[in-house]
Structures are given as C-alpha cells and as structure tokens.
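Enquirer: Following are the structures in question.
All of the numbers you see were taken from the coordinates with simple rules; none came from a lab. Just so you know, these numbers come straight off a predicted model, no measurement behind them. Cβ atoms are built from the backbone, for glycine too; each structure is taken alone.
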Structure P
Amino acid sequence: MTLEIITIPCRTNNYAFLLHSNGTTALIDAPEAGPVLKALKEKGWSLDMVLLTHHHPDHIDGLPGLLAEYTPKIIGAAKDAHRLPRLDIAVNEGDEIEVGSLTGRVIDVSGHTVNHIAFAFPGAVFTGDSLFALGCGRVFEGSMEMMHESLQKLAVLPPDTMVYSGHEYTLANAKFSLTIEPDNAALQVRVKDVERLRTAGIPTVPSLLSLELATNPFLRAKDAAEFARIRQAKDKF
C-alpha cells in the first residue's frame, strides 16, 4: 500500500490536504484553487475526489477553479447537502469511503456547524474545524454538549493517529492553553516547539493525537460543563 499526504497552506491560515493512495488522489476541503492546482501539477496527480468537512466558504470556495481543471467526485454530509456544493456522494456517520487502497470512515463532529463531518483513515483523521492543534473550533451552530461529544469521538481514535486540522491557529491556541494548565510540563515543551516552528514558517499541522490528549485543554476537559467553561474563556481570550 502506498500513501502520501500533502499539506497545502491556503488563504490566510487555512490548510487543504491531498491524500494519494495507489494512483487515486482525494482533496480534503477546498479553501482556494491555486495552491491545490499547483501541488497537483508538481506531483503529476489528477484529482479524483473532494471530501468536504462542512459548508463554510473558506472550505469550499476553491471548488469552481478545481472543477474547471478536473472532474472529481464531490463528497459531503447528506444532512448538509442543502448548504454544500452539489454532491456526487452524500454520506452519513459510519459510512466508508475508499481512496485507492485506503478505507476511511465518516464521523459526525457537529458543534462548529451542525452536520460537520471528519474523515478518519488508518493513521490519519481530517477534522476540518472541529479539533485543532491545541484547540477546537468555535461553537457556532451546535451546543457545547454537542461539541464536547464530537471531540470525545476523536479522542478514542488510536493515539498514533495524525490529526490534520483545517487552520494554522496553533500559536494562539498554545498561549491560551497555558492559561488553563500552566503547570502541564508536556504543554510547556510543546509551546516552545510551536513557537520554534512558527518562527521558521513551518506548519504545526498535522499533530499527533497522543500529544493532543496530553496538552489540548479541550480534549482534556472532564465533562461538557468544563469544556463549556474553557470554550467560553477562549472566545474572550
């Protein structure tokens, strides 16, 4: 089995990802077309599938430019089809998606938006705006309880899973995380590493789930009430 994942910076702080397995290429989210087209041409890949995590413009606005060059299958949440571009394949939680020799699973991670989905493949999960490195998305449409439940679904994935999240927010998230757990030694080390990476212009995404479990205050909240307190504090930070 061959597998390659390319992280593509887009817009101001978005990421898109190309997942390539045995001659098939899938794009996770489409913030803008230019950087994705450039990456595809550099690799000599076609574009076979686009997997959409949610409907926000900074995750779908690049589709028209991509569709002008390629004819990929568009995949997204069935329950959100009315807000997404036209879907070729509408999926629900628990459905499987094949990319080359890889089989992925759809996870409902509602909270940031209702019907937001993540795509979990062996060793990698694409979380959109649900779970971030050292953070999580704002709760715009769902409830705090819903978002907490969604993060717990991600928390039980294998700890060696790499988390591919949709934005480069890690430095700001790191500074906030220290206000919640200032004595967390693993967090202190990670913050210094994040500062080093960002100073060098290096992405902090993806991140290792086991590291998130050790340092991300939103994953470490013991219940929905504690999660809500942390999320509300972050909103004001």
Structure Q
Amino acid sequence: MTKIALVLQHDSTIHLGNLEPVLTARGYDIQILDARTADFATLTVEPALVVVLGNDNGVYEKDVLPYIAAEEAWLASRLAAQQPTLGVCFGAQIMASALGERVYKGDSTQIGFREVVPTVAGENSPVRHFAGVPVMEWHGDTFDLPAGATLLAGSSDYANEAFALGSWGLAVQFHPETTEAMHEEWLVTGRESVASHGIDPQTLVTERDAHSAAMEVASQAMLNDFLDGLEQA
C-alpha cells in the first residue's frame, strides 16, 4: 500500500529541502498542498504522515488570514486522533495552537545557525542528533508547551524549541530542512528582515558554510529516527 506524506506548504521557497530524499527513500508518495488555497473542509486525502512547513505569517494572524484558522482546525482533528504529524517552525507553532496553547511574538528574532540543547528526554529522541550541531533558525515567534507534550530541546533565547507527542508527533521550531540553496534564496527573499535586525548577510553565509553540511546529516537522521518510531508503534 502506498504511504502518502501530505506536505502543508505556505511558500514555495519554504519546502521539504533535505527532508525530501528521506521520505522518498522510505517509500512515501509526497503530495504537496498549498495551505493558503486548500479547502480543508473537503480534503479527502488520508495521509500516513503530515508535514507542516514554515510560513512568513504568524499563527496569531488567523483572524485576518482565514486559511490559518481552517488549517489549524484540520490539524486539531488530526492531532486528537494521534495521527503522525511533523511540524517545522510555523508547523510546530500551529500544532501547539491546535492543542489549545498560545502562540505569540517572542522577545527576540533568531536568524542564523544556533545551538539547540536537548533536554534529558530529548537525548533519547530524534532531536538528539542536533546535540552540538548548530541548526538554522529564522523566527521571532514562540509558543507555550502543550499539555501532555514532552519538551525535547531549548535554546539560549527560547525554552521551547522542540516537543514530542508520544511517538506519533514531533514539532521543531528551527529549520532542519534547509539546504545551502534554500539558505541562499532566503537571504534574497528575506534581505529586508536581515537588514532590519542589523545582521550582516556575509556572517550568515559564513555560518552556513561552517554548519550546513553537518546540520543536513543531523536533520536526515532525525527524520529517519522519527519514521522508525512510527513503524514500530
């Protein structure tokens, strides 16, 4: 039977990146859905896995962007049924919101490669692969940890960087999916944001050259571990 991985995408530049080859190798039929135009009320796909990717908009903008509310309601039903779901950055935040928690602007904006530190639980989770491996961050929002979730990692700026829901749900606020090509594109599309925060683009390029390769290895290991857990459940 074909396993469908339904990918909720919000921007063509924010895609699966280095995670795509893992899903393909594991036999998933990847189906991309633009969440901004999707009709979640009539969605008939029954995916084995849902991957929710990043977004330039915030979860708290659902009052002015109706698609976010529709996406969240659909995800809330999926999470209530404990169906396999992976959230990345905005994806992690909307998972938290779908579970009834608050998503809000944080005290700082993180852009660049940063260290995320696994918790004790995180050291025995798929996130353990990022111990000592800086990972790409590009966010200024955060969330409260959902009830019943297991905190897996934090960073110097944000306590909640990753959480698990049993063995079937994984949410990471960082961007493990980025490749060097994606990073280069983000520096172009996000140049105003980078400049507004007083960040030197060349510093970001230097960070990428130093850390991207190791991060991609860790990212693919994380996803393989998560998928192993789904198969063993």
Structure R
Amino acid sequence: MRPFLVAVARPSGKIANDEQRALRKLGHLDASGLVPLTLDQPSVSLPDFSLYSGVIITGSPYNFLSTEKTDAQRWTEEHLLRLCERLLAADFPTLALCFGLQMLAVAAGGTLTSAHPENMGAYPITLTEEGKKDPLTGQLPPSFYNYVAHAESLADIPDGLTVLASSPTTPVHLGRFGQNIYGTQHHPEIDTYGIRLRIEHYVGVYFDPAEYEDILSACTSVHTEHGLIPAFTQRYQR
C-alpha cells in the first residue's frame, strides 16, 4: 500500500504531533502510512504524486489575510499554494483541513474573508443535497457536530467547488473540487484528547482565560463526527 502524504502547514510541536497521531488512528494507518512534508522551510521539493495514495493538508494557526507574517508563514503559504495548484490540476485525492481548504480556494482563484469567524467549540454542520449524494460525504450523518476554530473562511465559491456542507455561521464547511479533492473548514481529526490539548494551547488566543472551564466542559461533552477520515483513507488507499 502506498502511504498518504501529510502536508504540514503549522509549526512543529504538540499540535502538529497530535494531528498525525489522530490521522493515523482515525485513518487506520500504521506508522509508515503517513509521510510528513514540512512546509515552513525556505526550500521545499514538491512530491511525486505517484508515490502516494493521496494527500492530507493539515490545519494551521496562520491567517492568510494577515498583513504581518513571519518567514515561516510566508514559506508555508508559498509552498502550499504551489502544491494546491498541482493537486487541483491533477484532481489528485486530497483531504484538506481548515487552512488547507482555504489555500485550495485561493489556488482555485477564490478569495477569503474574516466575516464568518467561529470561536473554538463544537458546531452543528449540515450536509447539502450534493453532500448527501457524494460518495465520500454521503457516508456521514445528514447533520453532525465537529470542532471548529477559525478567523477566516471562503468569501466566495471558486470555479470547480461543490459545497457539501455548511454551518449556521459559515456557508462553506465542506466542499469538493473536481471529483477527488475535499476540504473542510471544521476539524474531523480532533478527538477528545486533541481538543483538550488545543484548548490548553490556545487559551488567550481564541478565547479569554476566564472562559477556559466553560469551553473545556462544552467541548468535551459533545459527540463529534470523525467518519470523514476513514472514509477518505479507505476509498483512496492503493
């Protein structure tokens, strides 16, 4: 079996490590089933897709619309946009998470907005009629909860994007480019352990420290849906 390439769009550390732990667990992959590609370096060689079953793009703390960016963010965005352009041109199996969906949209000619932010928490997400019919997302419940934390989202629907799910506050929560490229604004990879880790990490960033206990209780008491990841790996592993 060919492994899946994981395009890592965030700095190394606990969150990046937990993403890969969760992707292996939920995707039923062993240690060799994921190959990381770190993007926050000055020079990155883009992969030979024939070596992989598919590509997973991680989330990120970066905001594309930010006017002040570190070198690491600029390198990450530059390499990821190039990768997304190649993925879109090849319609290569891809699952892009949060920031990954946003970068796919930019590479496809779309724009982003800060008009639909969602603070850290579990939000209700509902499939569209197209989402119910899609071979991948049609395996999910018609409505479900997933963890969310983002300041930016899609401002429009670029050419080639089919909207598969939305939330009350964010119109595009799940979409498909072409036939094989999927992107989520939410985080199907985050389990209960992962949300605890993120709440501790992002206290004072996505929410006020005084809200810590309430947010922790609200997030850990909700059942969230993780079926998209195993559906993706099982469909595309070859």
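Enquirer: Name the one structure among P, Q, R that semi-axes √(5λ) of the Cα gyration tensor in Å, for residues 116-195 alone of 20, 15, 11 was derived from.
Expert: Numbers: P: 21, 16, 12; Q: 25, 14, 11; R: 20, 15, 11.
For semi-axes √(5λ) of the Cα gyration tensor in Å, for residues 116-195 alone, the value 20, 15, 11 is produced by structure R.
Enquirer: Compare mean count of other Cβ atoms within 10 Å over residues 28-35 across structures P, Q, R and report the one with the greatest value.
Expert: Working: P: 21.9; Q: 16.1; R: 13.5.
Across P, Q, R, mean count of other Cβ atoms within 10 Å over residues 28-35 peaks for P.
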